[in-house]
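Take a look at the structures listed below.
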Structure I
Amino acid sequence: MLFRDVIGQDDIKARLIRSVDEGRVAHAQLFYGIEGVGCLPMALAYAQYLSCEHRTSGDSCGQCASCRQYAKLSHPDLHLVFPIVNKKSSGDDGSICNDFLPLFRDAVLSNPYLSFEDWQEALGDDKKPVIYTREGDEIIRKLNLKSFESPYKVMIIWCAEQMHEACANKVLKILEEPQGQTLFILISDNIEDIIATIRSRVQQVFFPPIEPPYLSDYLRRCGVADDSIDFFIRNSRGSINELSNQISQSDTRRQYFRMFTDLMRSCWNLNEETFSEHWKPLLNQFVALGRTGQLSFLQYAQRQLRENFVYNLSADSLVYLSSEELDFAHKFARFVNENNIEELADEFAIAESHIDRNTKDQYVFLDLMLSVHRLLRA
C-alpha cells in the first residue's frame, strides 16, 4: 500500500512520513476514527514506507523486494491480528489469526477500506468475530522472533476493540516493556471499548472524516454523475464505506422512494375507489418486500418524514435529499409540519416494531395507511 493510494488525510500522511524520515517512530500507536476514513490503509502504507529500501519523495518506491512483499501483505516482518471465529472443536486449542490469514489478505487487497461487517460476511459465520485470548500468546511468540528482512517488526491489530480482555492484558504487558525496533499499530473505530490502560500507553492518532474534494474524486472514479455527487457526500459522514454502501444501494433507494411517494399520494386521496385501484396493489408491493425489505423501507420512510419536516422549516442546508427527493419535497413537505410530525413518526416506528415482531404484514401496512391518511388530512 502506498501513501498516494490512501484517500485524503494529508496531514496525517505528512506527520507519519516525517516521523520515519527523522527516526522518531513511536513504538505503539492507535489509529482511530469512524469506519471508512482510512485507518487500515494508512497503517499498511506506513509500515511499507518504514520497510522500503528506496524511499522517494515522501512515499515507498513500490519496486524493491520489501514493497513487492507488502503489495501482497506477505512481508515476513508484517504481522496481522484481526477478529476471527473459532472453527475448531472444544478439544483443540482453538483458532488463531494465522488460520484465516489468506482469507484476510484477499479481503484487504480487494478492499483496503474493509469494514467489520464486510469481514464477518467473508468469514461466512453468524457468530461475532473476536480476538481470542490465545492470540495474545501468538503475538508474544511472533515478537520474540528476530526480524527477517526489515529493521522493524510491525504488528497491526485491526479492530482492536474486539480483543478479549485476557488478550488485551497480554498486549498491555508488551506495550509496558517495549522491544527495540518493533512498531505496534492498533486500529479501532470505537476506542472506548479498548481498556483504558492500553489507551494510556499508545500514541493516539485521530483520523477525521475525509474532506469533500477527495470524496468527489472517488465518486467520479466510481462513475457517479456530477449532479448526484453533492447528495452522496452530504450523506457520507466523510467515510468511504458509507459512500460505497450508498452507491450499492442506489437502486433500492429509488425503489423505496417510489413506494414512499405512492404511499403518501394514496393516503391523501383515500376513498372507496382509490382503495381498490391503488391501495391493494401498494399493499401487495409491501408484502412482496419480505420482512427485511419492509423494515428497511419503514426506516427509509421515517428518514424522509424527518427530511421533509426540516425542508418545511426552510432549513435547506440541513436537508439530505437527492434531487429527485427534493423535487417531491417541494410539493409534499408542507403536509409534514409541527402539528403531525411526531404522530407520523410514531406510526411508522410502531409499524416497524410490529413487523420486527412478525405481526401480519398486510394488517400492519393497512393500519399504517389509515393512520397516515388521518394525520395528513388533519
Structure II
Amino acid sequence: MNYRNLSAVEISFSDKINCFIGCNGMGKTNLLDAIYYLSFCKSALSPTDASNIMHGAPFFMITGYYTSDSGIHDEISCGLKRGEKKQFKKNKKNYERLSEHIGTVPLVVISPADGELIAGGSEERRRFIDVVVSQYDKEYLGSLIRYNRALQQRNALLRADAEPDAEILSLIEDMMVVEAGNIYASRSRFIDELTPIFEDFYRYIAGSAENVTLHYRSDIADKDFGEQLRLSRVDDRRLGYTTKGIHRDELVMRLGGYPIRKEGSQGQNKTYLVSLKLAQFDFLRRKGGETPLLLLDDIFDKLDSQRVEKIIGLVAGDKFGQIFITDVNREHIDNILDKIEGEYKLFTVIDGNVNMQKER
C-alpha cells in the first residue's frame, strides 16, 4: 500500500512464473522493488526509505506471505511513516536488527541497472559480492558491518584538525585487520566457487566458446594489511581517507582476456551479466538450501532470439522456483509463455493498478 505509485495492490502469485506487461512508468519495476524490499529491508531503486512513500501519502506498507521449500509459512511485513523509523517484522514480531532478516528470503534480481556492474566503479562490483555472500553467511555480514564502522572511525580521525592519537588509531586498525581477513577469505571462496558456474552459463547462452573470466583483486591478498595501514598513515592523513583495505577490492571482468567494458558488444555484455546473475542464483540455491526468488526486469532487450530462448528454457526448468518477469513488449511475454509447459499468471500494470489477464 502506497509504495511508490502502487496505492493498494493485492496479488495472488503463481508458484512458478508471473509475467507483468505494461508501458514504461506504469509500476512494473515498482512492484518488483516491493518484493525486493521484503528480502533486503531496502529498495533497489532509492537509497532513502522515505522516497518510496507515494506522493501525498503519510506512509507505505508492504506485506508478503511466503512458503519455504520445506513448507514453512511466514509473514514478512514492513511499514514506514514519514519522519519515523521503519518497522520490519517476521510473523508480526519486530526484528531487533535488520541484518537478522537478510537471507531469510533469498532473492536474485536481473535488471537494466546491472549494466553498472560493467560500466560503473569498483563499489558496484563489491556490492554484488556483498549482496550474495550476506544472504548465506551471517558472520560475513557482521564482519562487513564492523569493518565499515571501524573504517568510518579511522577516516574521521584522519580528517580531524588535531593529530590523531596513535594508540586509538592502532586499536581501530587492529579491528580492521581482523574483520578484513574474514571478509577477504569469504570473498575469495565465493568467487572461486562462482566462476565455473558462471562460465558454464555463459557458454550455454552464448552458444560459443568465448572465454569469460572473473578475477578477485585485493590490497590484502599477499601483503600484511596492518603494516599497509601503518605505512599509509601520513598519506591518508593528507588525503583525509583510508587508501588501503578491502573497501577498495575489485572484481575484474574479462572477455577473451580483455576487460569486458572495453571489448564487449551490447549483446555480449548483456549475456555476461545475465550469466553472472543466473550463476548467483544457482550458487545461493546450492549454498543456502532454499530456492531464491528470481526477478527478471526487462532483461530481453539487446539479446537475439536464440539467446532469449535459451534463457527462457533455463528459468522455466526444474532448478528455478518462483519467477517474476516484466516487459513492455507483449510479444516477448507471449513467446515466453508459449515455450513453457508449467503454470503461470499474466498481469497487466497500468498507472499502479495490477490486473490478472490469464493463467494456467
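Once distance in nm of label points 7 Å out along Cα→Cβ at positions 169 and 225 is evaluated on every structure in I, II, the highest one turns out to be I. Here relative contact order in percent (Cα under 8 Å, 6 or more apart) is compared for structures I, II. The highest value is that of II. When distance in nm of label points 7 Å out along Cα→Cβ at positions 57 and 289 is computed across structures I, II, the figure 5.2 traces back to I. From I, II, which structure was Cα extents along the principal axes in Å = 81, 53, 33 calculated on? This figure was derived from I. One of I, II was used to compute helix-only ellipticity at 222 nm (-39500 (n - 2.57) for each DSSP H run of 4 or more, over all residues; to 500), and the answer was -14000. Which one was it? Here the read-out was taken from II. Taking distance in nm of label points 7 Å out along Cα→Cβ at positions 145 and 313 as the measure, the highest value among I, II is held by I.
No value in this document is a laboratory result; all are computed from the given coordinates. Keep in mind that this is a model prediction, so the values were computed, not measured. Cβ atoms are built from the backbone, for glycine too; each structure is taken alone.
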